[in-house]
1. Where does the value -13500 come from, among P, Q, when helix-only ellipticity at 222 nm (-39500 (n - 2.57) for each DSSP H run of 4 or more, over all residues; to 500) is the thing being computed?
2. Quick check on the output: 13 is relative contact order in percent (Cα under 8 Å, 6 or more apart), derived from one of P, Q. Which one produced it?
3. Which of the displayed structures (P, Q) returns the greatest value of FRET efficiency 1/(1 + (r/R0)^6) of positions 26 and 90 (r between Cβ atoms, R0 = 25 Å, to 0.05) on calculation?
4. 0.75 is what came out when FRET efficiency 1/(1 + (r/R0)^6) of positions 170 and 290 (r between Cβ atoms, R0 = 41 Å, to 0.05) was calculated for one structure; which of P, Q is it?
Structure P
Amino acid sequence: MKQRRPLTIINGRLVLADRVERGAVRIADGMIADVGDVTPVNGDEVMDARGQLIAPGLVDFGVFAVDKPAFHFGGITRAALMPDQSPVLDVPSRVRYVAQSGKPDFWVHPLAAATKGLDGTNLAEIGLMREAGARGISTGRQWIGDSGTMLRLLQYAAMLDLVVVCHAEDAGLTGSAAATAGEMATRLGLSAAPAEAEALAVARDIALAELTGARVHFRQVTTAAALDLVRAAKARGWGVTAGVTPAHFMLSDLALADFRTFARLSPPLRQESDREAVRAAIADGTIDLIASGHDPRGPEDKRLPFADAAPGMAGAETLLAMVLTLVRDEVIDLPRAFDLVSGAPARLLDVVAGEIATGMEADVALVDPDKPWIIDSREMEASAGNTPFDGQPTQGRVTALWKGGVLV
């Protein structure tokens, strides 16, 4: 699927790396050819943005399922797929297949399993999977408890210049806990683990990253103590990055009050003080990116007692709207918002996308940031609509989306 003729989008508000300005963008041969005060060339297709945002397509870092209709609805043009698939992405052939699976209208960037079968013990063929198209290595939903294994993983990753995507919970403390230890878990009688499990995992992995020189990305950092560790590591100049999902800056463990399994997540929702710490970390740059954590779960996984329900949420369709709440709350500005969901994840994956700039691949979204809508799990495009934001009024919708200059 190639762009048939050049396209010029006029009368828009360009979301650039450091500012928002009125202007246009011209797309030719699947690439952004010109940005700013652009006049359509004779023969161009012309699209009038009517004052809407011209923004980069979103790059969703660390999803567990590929639901193209849901991703397109949410303005997502690329996603980094976690290795927790059936079968696990732990051999080159599976990585190569996944890397080709979404094209041409959606690109999937596989994250290779760090260990065979994600067992946390035996390292997988990391170098061969890199050659097959892996854009990073991941421990999956689990923490590698053996420090020797983690050290060897980081040594290999440093040699191959691959980022290691870590799950940040000490499994020895979390076990099968369904909630964060505290007043809410006690009131509900839920099995719980201390929030410190996250800080312990982050501290160990930062120490090993500094020892090996490897790049480490913590897929979700959700507690004040762990965020302080990431902040300190960044201040020392180490290659540590951190992400989070909207649930952890929008909700606290108060959302568990009526045992709603849509709020059963991994890591679990935290106390209000941690939610506020996450918002502060987004504002000061400690958190580098925001991802949907897209992990749709059907009724067979969610219509169970809270402790037995599978963790996970369908997040692709609500990602942009939730991030735009941070703009309306003046936590961040629009350029920072789109860097969190586009620019930063694209840089981490080392792909030429994520920005409205000349020479970038033409993954472009037209966004009405004020368009109101109500999140309804029954009408979601995902394979399952398990969202903790069900019924919530919100604002911000993608009205048009181009992948490589082709309207999708």
Structure Q
Amino acid sequence: MKKLTIILTLLLAFAGICGAAAADERVFTDSLGREVLLPAEVTNVAPSGSLAQIALYPFGEEYFASISSALKEGERHFLAERLHDLPITGSMFGSKATMNPEEIIALDKQIGIDVIIDVGEPKGNMKEQMDDIQGKTGVPFVFITQATLDTVADSYITLGKMLGQEERGEELAEYFGGIISLYEENMEKIGDNKVSAIYVTKVDGNAVNLLGHGSYHAEILDGIADNIAPEAVAGSGLGDQYTMEDIYQMNPDYIIVAGSGLFEHDYYEEIMRSSMWASLDAVKEGRVIEVPVESPWSWMGNPPASHRLLSILWLGNVFYPEVFDYDLAEEVEKFYQEFYHYDLSDAEISEMMRYSTGNAEQTASSPVPVFGLLAGLGAALFLCRRA
């Protein structure tokens, strides 16, 4: 009887321990259908890849246990200082995949990782790969789908559930969905009366890279304009290479130009000053517009994440101001507050959008030096504010 009492006591104690452990954990189902055991309260998240980093940031800087890669100049400018010197996780998938089990185990011992998240388009045997590395490291891995525009709102709801921030996830999804609804309604009004456009991602003399239609990266451009570049061959955000002779044949209404860095406008200035571009209607009539770049990411979506909303707001207002009728600066400010927790000043907006709305007086032979001087002053004020 005494032995039986001891055994029962031990069993009850063990059951109590197991119950306590279960109370500290929960099962979360990710976008691949994987059931992952997570802490009841997730506080230390390691992003795998830039899309995961971008998706996590609106929920708060405090969730970051690490960053996926070293921050670029624009990211360091707009993102919280806390992120600047965090350990680097690396990426599990893609051409820049660097993550390996040994480093994850070592990093987990160093900083304590609740979960590693990867965000993007589900492909191939991702499920098996994530199960494998999770088994080897003992660290939970979660995948969340965020690819085409129609998947982004749901991704924030899923992230909110994972973090225990359901209300915040719903807020982000509602904001994103509201812009998409506006975009779809307004494009129905535009109908077949779209402007033609090309997106120049790189200029190197006679060689010009364009983002071809039909690519993952051209989703916004294909929807908001008639993207007259040929069908995409390359899958990267840099697009495919063409010659100036090809550009002459296209002669689009608008030329959208990628920025070349934070407060750098090399490609735009080359187009506006080069005799090779001078005969194009868009150059002669001031319809060359530059994408704000590294702010903290290119508005056109390289990588293609939530900041693509900015390209909808921006291009819609530039191409069809009578339909996309709003104060663009106010809409940009709202986005930065919602997704980056950052309050833009008037000087910052002016500098970011120096060449982004077009100017009929700007021609290849007249790059408007006075405006450039004023914008340069804006840049100085911009940098001083962050110092």
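1. Values: P: -8000; Q: -13500.
Comparing all candidates, it corresponds to Q.
2. Numbers: P: 19; Q: 13.
Structure of origin is Q.
3. On the way: P: 0.05; Q: 0.40.
For this comparison of FRET efficiency 1/(1 + (r/R0)^6) of positions 26 and 90 (r between Cβ atoms, R0 = 25 Å, to 0.05), the top structure is Q.
4. Working: P: 0.95; Q: 0.75.
The value was obtained from structure Q.
No value in this document is a laboratory result; all are computed from the given coordinates. Values in this document were obtained by computation on a predicted structure and should not be read as measured data. Cβ atoms are built from the backbone, for glycine too; each structure is taken alone.
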